[in-house]
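**Student:** Once you scroll down, you'll see the structures, which are given as structure tokens.
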Structure 1
Amino acid sequence: MFIVHVFVHVKDDQVAAFREASIENAKNSIQEPGVARFDVIQQQDDPTRFVLVEVYRTPEDPAKHKETEHYQIWRDTVADMMAEPRSSIKYDNLYPDESGWG
């Protein structure tokens with residue numbers, strides 16, 4: 001598994017719109033064959049901060065995800081909602097191994 005955490009800081013007045021757009025993107029993303037999991041999480045003590053937890057089956061699958069129409073719609077929709085550029089950190093899965101992901 002290949003995991004990406006995308007950190008997003010949203011403008012105060014854009015929180016609801018960002019949530020809506022990101023949940024719609026996640027609902028479509030989880031339908032992709034290369035996506036094992038796609039979570040949208042919001043920080044409790046600062047609702048302008050989000051993390052997208054993206055779990056892909058192979059290291060090539062994030063690039064395939066970025067080619068999808070729903071990702072491109074999300075990217076364009078949320079571009080002006082961000083208080084600063086988003087950032088990401090990539091991780092390798094150690095446990096459970098692939099057989100534990102169902």
Structure 2
Amino acid sequence: MTYENQRSGNGGVILLKKDTEEIGRLTYTLFPDDNKLIITYVLVHPKNEGKGLGKYLVNHAIEFARENNWNIYPHCSYARSVMNRMPEVEDILLKTNT
């Protein structure tokens with residue numbers, strides 16, 4: 001499987017592909033002046049669900065954020081759930097009061 005990060009302006013999408021078939025995607029919005037990446041949505045196509053592929057997408061977004069010294073706000077409830085169980089991202093995870 002391969003990742004393709006299609007960044008455009010203040011946002012983008014990370015595609016997870018097997019050969020030419022899209023397996024899933026993660027969309028994000030950037031606020032570079034605030035050193036912030038917001039994960040807006042994580043999707044794994046139904047026939048690939050239940051294999052941990054959504055977590056792979058979140059991990060790739062974490063790597064991307066670390067490379068750019070950005071913090072992450074997981075607006076997507078799935079991404080937030082995954083990241084809240086990862087003590088190794090406490091240094092870049094932005095939490096809300098909810």
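**Student:** Taking relative contact order in percent (Cα under 8 Å, 6 or more apart) from the coordinates of each of 1, 2, which one would give 20?
**Tutor:** Numbers: 1: 44; 2: 20.
Matching structure: 2.
**Student:** Here is a further query. One of 1, 2 was used to calculate Rg and Dmax of the Cα atoms in Å, giving 13.7, 43; which? Walk me through the numbers before you get to the answer.
**Tutor:** Values: 1: 13.7, 43; 2: 12.9, 41.
It traces back to 1.
**Student:** Let me ask another. Quick check on the output: 1.3 is distance in nm of label points 7 Å out along Cα→Cβ at positions 54 and 70, derived from one of 1, 2. Which one produced it?
**Tutor:** Working: 1: 1.3; 2: 2.1.
Corresponding structure: 1.
**Student:** Work out which structure the value 0.3 belongs to, where distance in nm of label points 7 Å out along Cα→Cβ at positions 6 and 86 was derived from one of 1, 2. List each step's numbers first, then the result.
**Tutor:** Working: 1: 0.3; 2: 2.3.
So the calculation was done on 1.
**Student:** A further question on this structure: A value of -9000 was computed for helix-only ellipticity at 222 nm (-39500 (n - 2.57) for each DSSP H run of 4 or more, over all residues; to 500); which of 1, 2 is the source structure? Please report the intermediate quantities before stating the final value.
**Tutor:** Numbers: 1: -9000; 2: -7000.
Derived from the structure labelled 1.
**Student:** Once distance in nm of label points 7 Å out along Cα→Cβ at positions 14 and 30 is calculated for every structure in 1, 2, which label goes with the largest value?
**Tutor:** When distance in nm of label points 7 Å out along Cα→Cβ at positions 14 and 30 is calculated for 1, 2, structure 1 comes out on top.
Just so you know, all these numbers are worked out from the coordinates, no wet-lab data involved. Everything numeric in this text was worked out from a predicted model, so none of it was measured. Cβ atoms are built from the backbone, for glycine too; each structure is taken alone.
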